[in-house]
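A.B. asks: Pasting the structures here.
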Structure 1
Amino acid sequence: MSAPKLLIIAGAFYRDIADALIKGATEAAAAAGAQADVIEVPGALEIPGAIVQAEIGEAGYDGYVALGCVIRGETTHYDYVCGESARGLMELNLNGVIAGNGILTVENRSQALKRAVDKNKGADATQAALSLIALRDKFGAA
């Protein structure tokens with residue numbers, strides 16, 4: 001069996017947080033022997049759409065890693081971005097497209113940095129995607 005091929009999609013709205021998530025995700029992929037490409041989109045809402053475009057284009061990825069950050073602000077925009085990006089990723093997973101969710105939904109920048117750096121949520125999302133790829137392979141769904 002060849003090494004899993006991942007596409008890491010990062011919403012770059014908060015550059016420093018995105019960079020920390022990407023670092024964790026790419027290091028986890030390398031440690032697992034997976035191949036990983038990285039692309040960036042403006043923010044969390046664009047991530048599910050980027051995955052769909054890769055699938056339509058038959059890019060040949062075994063799975064995807066969604067990385068980004070949504071920080072609560074003064075309006076309800078936060079609720080829509082969090083809910084819709086999570087819904088988009090869940091819909092993809094339920095339709096057989098593997099996507100590890102590393103989109104942080106936090107109250108402030110301090111929480112975001114703690115999750116991106118200290119808790120290494122980029123690595124967690126990569127490990128989730130790799131785990132689902134292994135399950136797919138076990139059940140012969142590929």
Structure 2
Amino acid sequence: MLEVDRPADLKAHTGTALGASEWVSIDQAMIDAFAKATGDHQWIHVDVERARQHMPGGKTIAHGYLTLSLLPRLSEGIYRIRRTSRGINYGSNKVRFTAPVPVGSRVRLHQVLKSVEDIPGGVRLTFDSTVELQGSDKPALIAEALVLAFD
């Protein structure tokens with residue numbers, strides 16, 4: 001894990017592959033909780049019996065936005081800023097859900113620090129983010145993620 005003292009210290013790591021997070025398992029309880037929180041109860045996510053009969057592989061799949069929502073959790077294992085007042089998810093660019101994430105799968109995040117730009121009181125970080133799907137040739141998600149980190 002990369003550790004720096006202050007947000008601006010990340011400038012020295014621009015263009016660097018920061019590494020991979022730990023694996024996280026995607027279970028049906030996580031998918032169901034996300035469905036409840038978002039109101040997205042499409043059967044491909046929540047109907048285990050129907051998925052067994054009609055989905056490739058016979059399993060429900062995680063919501064694409066659930067996979068995207070894991071970026072902050074997963075990035076905690078990739079880099080750490082010791083002296084920061086706060087961090088804010090600023091947005092995402094070029095988000096693509098490139099492979100389904102079946103229930104029971106494990107995912108992890110790979111990040112490259114693409115840029116670090118000064119903003120009042122801190123920096124804007126841009127990451128090339130890839131969510132790897134264990135056992136798959138294709139990633140589950142690719143996105144450019146933006147974070148604001150303040151002194």
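Derivation of every value follows stated rules applied to the coordinates shown; laboratory data play no part. Please read these numbers as outputs of a predicted model, since none were measured by experiment. Cβ atoms are built from the backbone, for glycine too; each structure is taken alone.
A.B. asks: helix-only ellipticity at 222 nm (-39500 (n - 2.57) for each DSSP H run of 4 or more, over all residues; to 500) computed as -15500: which structure among 1, 2?
C.D. replies: On the way: 1: -15500; 2: -5500.
For helix-only ellipticity at 222 nm (-39500 (n - 2.57) for each DSSP H run of 4 or more, over all residues; to 500), the value -15500 is produced by structure 1.
A.B. asks: Given a computed value of 13.9 for mean count of other Cβ atoms within 10 Å over residues 10-17, which structure among 1, 2 does it belong to? Walk me through the intermediate numbers first.
C.D. replies: Values: 1: 20.2; 2: 13.9.
Going through each structure in turn, the value belongs to 2.
A.B. asks: So, one more: Using distance in nm of label points 7 Å out along Cα→Cβ at positions 26 and 122 for the comparison, can you identify which of 1, 2 gives the largest number?
C.D. replies: Details: 1: 0.7; 2: 2.8.
Of structures 1, 2, the maximum of distance in nm of label points 7 Å out along Cα→Cβ at positions 26 and 122 occurs in 2.
A.B. asks: Taking Rg/Rh (Cα atoms, Kirkwood Rh) for each of 1, 2, which is largest?
C.D. replies: Largest calculated value belongs to 2.
A.B. asks: Matching task: 1.4 is the computed value of distance in nm of label points 7 Å out along Cα→Cβ at positions 2 and 98. Pick the structure from 1, 2.
C.D. replies: Here the read-out was taken from 1.
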